[in-house]
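In structure tokens below, several structures.
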Structure P
Amino acid sequence: MKKHMPAWAESPNEKKRAISMHGMENIAGRHPQYILTFVSNLLDDESEEVQKKISHVLTQVGRQRPQQCYNNVRRWLMDADEKRIRTIWQTMKKLANIFTQKSKRDKSADFINITQRTVHEWRGDSNPNVASMGAKLGGIINSKK
């Protein structure tokens, strides 16, 4: 299936583009950069179904490989338009809510530490998109402690 995924991602059919990401959450821990590169090519897709898949896949990568995920997200935010910011916000909001859960099931010490550090750094970032995202995430993380 992996060999067909790039062709599906370029399909004019939104269902095929969405299905191109099917199962990626299962390889998030083993191949995060493959997934992040793949997702970056679909990040500005017009389809709501594709955007939902992107958010789901990025949430899984963020849980398992937060540093790689956050580095890519920051880069994507640098020149993002409102639509991309909304897509990224959906993912980051999910990750912030995982951070605030009492259950430790979905979060490791690395996830907690890297998320806290990233939010702190993003709040002071010189790029307004990154700083705004950091402030919104900080509001979630700090309000639910």
Structure Q
Amino acid sequence: MSDTTRAAPGKNPHFERIDRAPYELGHLLKKMPADFSMFNPITADDRLIAEAAMNHATNANDILMNGLAALGNVMFVAGANGNSKVNSDDIADIGCLIRHIAVEAQFLQETEWSIREALEAHIDRAAPEVAKSKGHK
């Protein structure tokens, strides 16, 4: 398998679970300052969070690109002729791609639930105000 995932650079407490890069990336993005940019100062911890997010983004992209390339190779070999053999690294990369997509889907599902809960809380808090403004108690 062409394992290109980057190991933890030094000791960054925010860079964990490299096998779950898209999930970790999503959580790190939530922790970053809303005004994060090259122009605003950041704390040392914000820098570690940003570095971990950058490394997870790189790992996630590597898995996607390697997996898609491997899937293309396997499909080409399968369709081109019966004499070629499928490379075991390609099969492993396809497995990583499928696992990666599942982890991304898990994070998207959790994000949807989190947004739904937040919206429902806003609706619940606004309900008494709406009723009050309409003359209901």
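Points worth noting:
- Comparison of P, Q - label where mean projected area of the Cα convex hull in nm², for residues 14-69 alone is highest: Q
- Origin of the derived value 27 (relative contact order in percent (Cα under 8 Å, 6 or more apart); candidates P, Q): Q
- Which of P, Q leads on FRET efficiency 1/(1 + (r/R0)^6) of positions 78 and 126 (r between Cβ atoms, R0 = 35 Å, to 0.05), largest value: P
- Distance in nm of label points 7 Å out along Cα→Cβ at positions 22 and 62 from the coordinates reads 2.5; which among P, Q: P
- Structure from which -25000 was derived, helix-only ellipticity at 222 nm (-39500 (n - 2.57) for each DSSP H run of 4 or more, over all residues; to 500), options P, Q: Q
- Of structures P, Q, the largest value of FRET efficiency 1/(1 + (r/R0)^6) of positions 30 and 94 (r between Cβ atoms, R0 = 35 Å, to 0.05) belongs to P.
- If log10 I(q)/I(0) by the Debye sum over Cα atoms at q = 0.09, 0.10, 0.21 Å⁻¹ is computed and equals -0.26, -0.33, -1.31, the structure in P, Q: P
Only the coordinates and a few stated rules stand behind these numbers; no lab work does. Predicted, not measured: the structure shown is a model, and the values here were computed from it. Cβ atoms are built from the backbone, for glycine too; each structure is taken alone.
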